[in-house]
Structure I
């Protein structure tokens, strides 16, 4: 298919960090006396932290973000790990000569910490975070910025992610979209958006390159 670049979402796709994220939000909600509700915040994972904060606390956004970053960093190393086979898959794609990158709604400091802690930093050619763009996913800005840095056309690229935001970002950019079924959104939720493929394991990614 003439694939030149494969870009990945980070949380819930490469890194098994969703338990850490949910735990962190629970602590922030507790400290700021925000009702937890019906997992409302969990449904927003994939959006930038500042945007999520504004939805729940309005002008108290800075305090929300401060608390989140504190609790997240506190437990990061203990609760962060790659999904099984992730490092091996990334290494295999790198050895094939593909350009690789991370496109995430996560902020830059914690993104860099996560990819360094998991050893992915030396395998990625580009990293685009929430701090690098104006319009977050599902706007295509983050993906298009990554592709510009890689000097790769959208129709020769793939974005792999675990949420509807990732699928829509790829489609809005004119790239191919692959969903993974072990992250935030279910297979059924992802399938409704008609991605180019759904992965139940990393071994299946070779079918779409």
Structure II
């Protein structure tokens, strides 16, 4: 029995071209969809890392300001630097910072007390950095270790609450006050446009 000619013939060139065209459209649509999903995931991962870094920074600062010591430090030339020093901006030198203070050293793994520490924070090249000095006295003349905490920061603003309940832009203030402020307000303005403000009480 012979097979009908209409059933035996294959696809025509036009049918193949149409099929290839439809397949190409589907492939392009699928690629764009996958690329969009990938870009969205990359953006979400980046945003997640950014907010996690900010959360760690504020948590760190909260813990450290809770352990501030009213302990001035002695510089290498014999002068005394206040226990808490705050300024609107850093000069850019390696050891300079916008916020520097003395804090309790905490405890080691065996529970033994550690010596007090001198630490600082500053904004440098769009990065919020933590400075740690190896020694307490003469600390401003020791080369600190520097760790980047948060990237993409355009402004790091500080102001300090005095015992007169007045805001000061630097510490110690021009008008004599207590050794430590009552609190510090930290404002971060990110390059992405967000503004974050936190207040930390010292006493």
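Here, each number is a calculation from the coordinates, and none is a lab measurement. Note that the structure is a prediction, hence the values are computed from the model and not measured. Cβ atoms are built from the backbone, for glycine too; each structure is taken alone.
For the read-out relative contact order in percent (Cα under 8 Å, 6 or more apart), a value of 15 was computed from one structure; give its label from I, II. Could the numbers behind the result be given before it?
On the way: I: 25; II: 15.
That value comes from structure II.
Kindly point out which one of I, II the value 37 was derived from, the read-out being percent of Cα pairs over 18 Å apart, for residues 16-87 alone. Before the final figure, lay out the partial values.
Values: I: 37; II: 71.
The read-out comes from structure I.
One of I, II was used to compute Rg/Rh (Cα atoms, Kirkwood Rh), for residues 96-135 alone, and the answer was 0.99. Which one was it?
Numbers: I: 0.99; II: 1.11.
Corresponding structure: I.
Can you say which of I, II returns 16.4, 52 when Rg and Dmax of the Cα atoms in Å is computed? Can you show the working numbers first?
Working: I: 16.4, 52; II: 30.0, 114.
For Rg and Dmax of the Cα atoms in Å, the value 16.4, 52 is produced by structure I.
For mean count of other Cβ atoms within 10 Å over residues 40-47, which structure out of I, II has the highest calculated value? Intermediate results must be reported in sequence, preceding the final value.
Details: I: 18.1; II: 10.2.
If we compare mean count of other Cβ atoms within 10 Å over residues 40-47 over I, II, the biggest value is for I.
Out of I, II, choose the structure whose coordinates give helix-only ellipticity at 222 nm (-39500 (n - 2.57) for each DSSP H run of 4 or more, over all residues; to 500) equal to -12500 when calculated.
Computed on structure I.
Given structures I, II, which gives the highest value for mean count of other Cβ atoms within 10 Å over residues 104-111? Before the final figure, lay out the partial values.
Details: I: 21.4; II: 9.6.
Biggest value here belongs to I.
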